[in-house]
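In what follows, structures are represented as structure tokens.
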Structure P
Amino acid sequence: MTARGRLLSGLVAIVIALAGFATVGALPAVANSDNVQYVALGDSYAAGVGAGSYDGSGCLRSSKGYPVLLDSEGRIDLQVNATCAGAKTSDVRRTVASGASGLNPETRLVTLTVGGNDLGFAGLAGACLAGTTEECLDAIRTAEGKLPGLGSDLTKLYLEVAEAAPDARIVVTGYPFLVEPSGATIVTAFRAATVRLNDTIEQAVAAAREADVKIVYVDVTAAFAGHGIYTSVPFINAPAGTLEDFHPNEDGYVAYADAIATKLPNGWLDKNKQPV
């Protein structure tokens with residue numbers, strides 16, 4: 001049964017259990033057989049917003065974002081970087097459905113970071129880190145009302161990616177905590193909201209895996225621990241009234257790439273090993 005067929009047969013159970021724009025590059029060229037063909041999908045956290053050195057595409061893809069860092073690892077060959085600032089889950093699904101992502105039966109690795117924009121996470125961060133307690137809690141309540149729908153949409157996306165690239169390992173990441181824990185009500189509430197977003201993403205991954213999709217979830221919170229906004233060595237950009245606010249910096253994307261690499265076969269990171 002195809003991935004889409006498995007989705008249709010189990011979607012009702014998945015939904016109960018879980019209770020922008022995109023501009024892409026050219027389609028992939030034929031790759032060396034020793035290479036692991038790689039496609040990157042997702043939002044600003046996938047594109048590398050916050051690290052600078054953007055490609056001028058309008059999607060704010062950075063040469064210091066984790067897709068490019070992974071491309072430099074061993075045999076991983078970034079065929080298409082279809083990430084885009086502002087992308088929601090629906091935008092990524094359209095990119096996959098149109099074929100513009102470059103996903104194909106030869107694709108062996110797909111990375112995905114998406115879901116935050118579906119909840120208006122940037123606005124939530126602003127309300128909780130620069131607003132009043134009431135504004136923060138109101139924003140959290142609004143965002144949490146969208147979580148069940150987000151979980152369902154993410155599972156559909158993962159199944160659609162698997163159908164387009166049936167032999168790919170799909171690596172889905174969550175989001176880091178932007179600030180370190182403290183006794184402040186706003187900080188505690190905002191960190192709890194991040195946990196619930198990540199839990200929704202992880203549950204969607206689990207639902208897709210139940211449908212025999214080769215997919216793993218990467219929790220990046222440990223990689224960012226001790227490096228939130230206003231720490232001595234921050235991995236997150238502090239608010240300054242720019243699009244880079246609340247996004248990882250160059251060190252943060254290194255942390256993302258390192259966390260993703262732990263979920264990859266060793267042979268993909270070693271140029272001297274034979275193809276897998």
Structure Q
Amino acid sequence: MRYIGTNIEIIANNHTISYTDEGPDNAPVIILTHGFPFNKSMWNKQIEVLIETYRVIAYDVRGHGNSTSGTDNFSIELFVNDLLDLMDALKIEKAMLCGLSMGGYIALNAVENFPKRFSALILCDTNCTADSPETREKRMKTIESIQENGLEQYANESLKNLFAPESFVTNKEKIEVVKEMIMETSVQSLSSTLIALSKRKETCTGLAKIRIPVLIVVGKEDQITPPDAALWMQKNIKGSILNIIEHAGHLSNIENSYDFNGQLRRFIASLYKRKTDHTN
């Protein structure tokens with residue numbers, strides 16, 4: 001039996017996953033995987049526009065939002081297993097997968113290792129590389145800083161890199177919402193996830209093997225995973241599409257949800273037009 005709504009809880013891979021499940025029964029499924037250190041509510045504007053036509057599932061990654069941390073050491077591979085177990089629990093054999101930033105790392109790893117479970121891939125403000133030694137060291141220093149100086153300072157420092165400069169004038173309310181998401185994430189989860197991100201494997205060498213339709217979206221002002229990184233992935237994934245979102249930094253789906261949603265809807269609609277054309 002399918003439960004429809006927000007903040008539904010289910011046990012998968014030995015922990016509790018909180019998820020939203022909206023949209024028509026038997027519609028194509030799209031799963032939305034959020035970035036770090038946020039939660040599924042970052043996809044609210046996308047859920048609103050997709051649920052008329054598609055079944056949309058947004059879930060809290062382990063240790064974020066309302067999902068529990070469990071007892072395992074965090075890793076991208078563990079997050080992927082959580083995703084697959086969630087799909088199995090919901091009896092979803094195949095889905096479109098959309099991930100932003102950390103969600104993109106999870107999505108790339110999932111598609112590389114379980115290609116038959118996914119029909120399309122949307123990569124948002126993310127990249128395929130592993131952390132450099134400098135970035136790993138920076139993550140470890142961030143953990144120390146959070147423990148010494150507290151969450152608010154970490155949140156305020158993070159916001160400077162997450163948003164386009166103009167957003168601090170035009171998107172103040174959105175910035176406050178994102179700050180609240182960060183502040184609601186436990187110090188333990190922040191630390192465990194930073195370690196997981198620092199240890200993740202690169203997925204660049206697997207890009208050429210991707211055989212499903214791929215859309216890559218990036219904010220023009222993204223300082224964390226800049227447009228050059230998105231362009232490199234687009235050149236290495238055969239047939240993939242790249243769209244650069246104006247007036248947006250690393251959180252392009254929040255900062256310019258109108259343009260982001262337009263790109264997302266057009267891409268998904270084109271997949272099903274293609275299927276109809278093939279069957280006629």
Suppose Rg and Dmax of the Cα atoms in Å, for residues 127-182 alone works out to 13.3, 36; of P, Q, which structure was it derived from?
Q
Taking distance in nm of label points 7 Å out along Cα→Cβ at positions 111 and 143 from the coordinates of each of P, Q, which one would give 3.0?
Q
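Comparing mean count of other Cβ atoms within 10 Å over residues 119-126 across P, Q, which is largest? Kindly include the intermediate steps, with their values, before the conclusion.
Values: P: 19.6; Q: 25.6.
The maximum falls on structure Q.
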Can you rank P, Q by distance in nm of label points 7 Å out along Cα→Cβ at positions 55 and 231 and just name the one with the largest value?
Q
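For semi-axes √(5λ) of the Cα gyration tensor in Å, for residues 87-134 alone, the calculated result is 33, 11, 5, so let me know which of P, Q that is.
P
Quick note: the coordinates plus some simple rules give every number you see, no bench work behind them. All values reported here derive from a predicted model rather than from experimental measurement. Cβ atoms are built from the backbone, for glycine too; each structure is taken alone.
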